[in-house]
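Readers should treat all values here as calculations from the given coordinates under stated rules, not as data from a laboratory. Here the structure is a predicted model, which means the values were calculated and not measured. Cβ atoms are built from the backbone, for glycine too; each structure is taken alone.
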Structure 1
Amino acid sequence: MRRITTPPRNNWQQAVEQLGFGFHTTNVPYWDESAYYSFTMDEVLRIEEATAQLWELCILAVQHAIDNKLYSLFHIPEAFIPYLERTWNEDHPSIYGRFDLCYKDGQVKLLEFNADTPTSLYEAGIVQWFWLQDFDASKDQFNSIHEKLIEHWRFLHAYLYPGVLHFSCLKETLEDLSNTEYLRDCAMQAGISTKLLFIDDIGWDKDRKQFVDREEWPVKNLFKLYPWEWLATDEFGPNILTAANRPFLIEPAWKMILSNKALLPLLWELFPGHPCLLPAYFESGHLTDYVKKPILSREGANIDIYTGDGLVARTGGEYGEEGFVYQQFFPLPDFGEHYPVIGSWVIGQQPAGMGIREANTLVTDNLSRFVPHLIEG
């Protein structure tokens, strides 16, 4: 794995905007093609194999959590437990998940699992692929995300109720809208009838006991780019449990277990010593060098890093009310104060590709950049 600096394309802003990638720059650059990461095929195969193994471990962990009623560890609202169990027992399928991995010295280690919302999916599946076509079309990427998404939407079609699949995210969130529209486009290519419906515009018909769209049509199938932990505590969230038409939601409710960092100590308890896992616990006393993480948090918020010398890094934020986990500190590789995290995607239960985000600190946060990659040889 090498980080190689390279001149950006002269028209790169126009090139990515033509793909519908409108959030390439905010107050700081997000898309960064002034460098790329180069991998050998052996390295890619190692990451791909680790991704497949981790997905298998996660599925076993969900079953264990459900069998042993471990919901309190995950702070899952009690009212949602029967519904969560139903989505698992009825085998409601998952489309995607992103393992955040550290790859260093030939080792692949799980840092956490972004299992619910598809942050950086569009950049990984589309934007970096078109960068490669301009940069060197003779090279390849670890990237079959787009093809696997369309293939899995075709598979998932059979699970949906007849009619429209609504795609939903919050208004005025360009990144969320871009990812939602990308997934919607893949679903349409798979032959699914779709409709965009912002979360803010979903109504509740109390007489029919159904969610409805702006035209008062029932919402029977819903893709939501909206975290389950928010949905479960929103005013209208509990209506999911009483809706007469039992709407089909994507991602399914059983992903509440996987999108929670309480998963990390559970995995270590179930599979101690697994080469892709780092020791993780619900108490800090087991480790000298560790990262303290809220079980529910986003974008690197409220992270503390401790070594034998004490606190070495801390990020702010508003998370932590539900509790913390403590994971062994495994420093990211340092490419001249560029610290990359590999986001390895599972689509339809198969490894599908990766995207790389890098920051100038050891904590990957909302200021991290997306950097493309390629395979040499």
Structure 2
Amino acid sequence: MNYRVRAITQPPKHHFFGYYDMRPWDPAGRYHLVLEVGFMDRPPAREDFAAVCVVDLAEGGKLIPLARTRAWNFQQGAMLHWLAGAEPTVLFNDRRGGRFVCVAHEMGSGQEKVLGPAIGALSEDGRFAATLNFSRIAITRPGYGYEGVDDPRNEANLPPDDGLGLLEVASGRHRIIVSFPDLTEQQQPELAYGGGKVWFNHVYFNPSGTRLAFLCRWVPPGQKSWLTQMWTVGLDGKDLVRCLDGPLVSHFDWKDDQTLIAWTGVGGVEAMYEVDGMARRPPAAVFRDAIDRDGHICYSRDRRRVVTDTYPGPDGSRELFLVECATGRKLSLGSYHSPVDPQRHEIRCDLHPSWSDDDRQIAFDGMHEGTRQRYVVELPP
């Protein structure tokens, strides 16, 4: 397959976007969101800030700083999003007034507004955002939460006033739609949390913004590894459904409003599975010939292809590739070296690929040229 890869950011500083389920390009395709930092050899500490920037692709890749944030990590960045409107507006998480918040920054005027608690996802139409407790995540999953705000519910395994929240972007109204105890009401005895601390991680809206999927994780007492379930819920907190029992559920994406794909284990077999978001039918394995390991998978806007990556092989290289949904054919987009310190997983550089709105470009984070930078793959028409 013919394709071209180019860096859109340059050293000496490091630049990255973060997770794979967010849109880095603005709707017009001119600006590309990145964070800029001065180090990449350690996790961010309490007072380390990252610059929130856009790359002006129409002006030769000019880097335009917009703001600074102290709520970020190397895995998911600062949850950068574009908010639709007359004035290009960037959403990012920050630490202000002793709490983690979501900030809206207008590019033209520079005006900023705190919308509410820090977000983990934004609906396609920009009306709603999903919120998570990033202080809790910093303790339970280092490298995915933020430093600098203590969690007052840290000692509680299932705090009743915490969980998955919904933020109405225009009004700032916020409420918890799924509390941690809500899940215990539907648990079977063999799936009980057993006294372990529970947290929510990785939340996504379905395409129409009417339903959320999220992961519930916990570490049973006496064990080192966490267990995971996948749940979905309506925006009103109703129709709470456990889609996957686990114990392994990893990266996932919505195929349509009712269906997801996820890397999980079913009957002891780990693979990519198609999952009914209402659990009305059992999961079915997909892409078996093309995808044989976990990766950050996401659909193109037209749902004709998926892009995904791999964790590093023995030589430290990660593969980036497409899969055609209709045929299951795999199309390689190259292999990119990314050294990994097994003791410092929170600072690793996953590729985290994401699509442009026109499905003609794929962006990813890479460090195969010695520094952490943002790259774009240009696909053939």
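Source structure of the calculated read-out (semi-axes √(5λ) of the Cα gyration tensor in Å, for residues 276-331 alone, 23, 14, 11) within 1, 2: 2. The value 4.1 for distance in nm of label points 7 Å out along Cα→Cβ at positions 44 and 308 was derived from one model only; which of 1, 2 is it? Checking each candidate, the match is 1.
Here Rg and Dmax of the Cα atoms in Å, for residues 52-243 alone was calculated and came to 17.5, 59; which of the structures 1, 2 was it taken from? The structure behind it is 2.
When mean count of other Cβ atoms within 10 Å over residues 108-115 is calculated, the result is 21.6; to which of the structures 1, 2 does this value belong? Clearly, the read-out refers to 1. Looking across 1, 2, the calculation of relative contact order in percent (Cα under 8 Å, 6 or more apart) that yields 15 traces back to 2.
The maximum of distance in nm of label points 7 Å out along Cα→Cβ at positions 68 and 292 over structures 1, 2, that is, the highest value, falls on 2. Match the computed value 22.6 of mean count of other Cβ atoms within 10 Å over residues 132-139 to one of the structures 1, 2, and report its label. Working through the options, I get structure 2. When helix-only ellipticity at 222 nm (-39500 (n - 2.57) for each DSSP H run of 4 or more, over all residues; to 500) is computed for each of 1, 2, the one that comes out at -500 is 2.
Say we calculate percent of Cα pairs over 24 Å apart, for residues 140-355 alone for every structure; which of 1, 2 gives the highest result?
Top value of percent of Cα pairs over 24 Å apart, for residues 140-355 alone goes to structure 1.
Matching task: 16.2 is the computed value of mean count of other Cβ atoms within 10 Å over residues 60-67. Pick the structure from 1, 2.
1
19.7, 59 is what came out when Rg and Dmax of the Cα atoms in Å was calculated for one structure; which of 1, 2 is it? Show your work: numbers first, answer last.
Details: 1: 20.5, 63; 2: 19.7, 59.
Only structure 2 yields this read-out.
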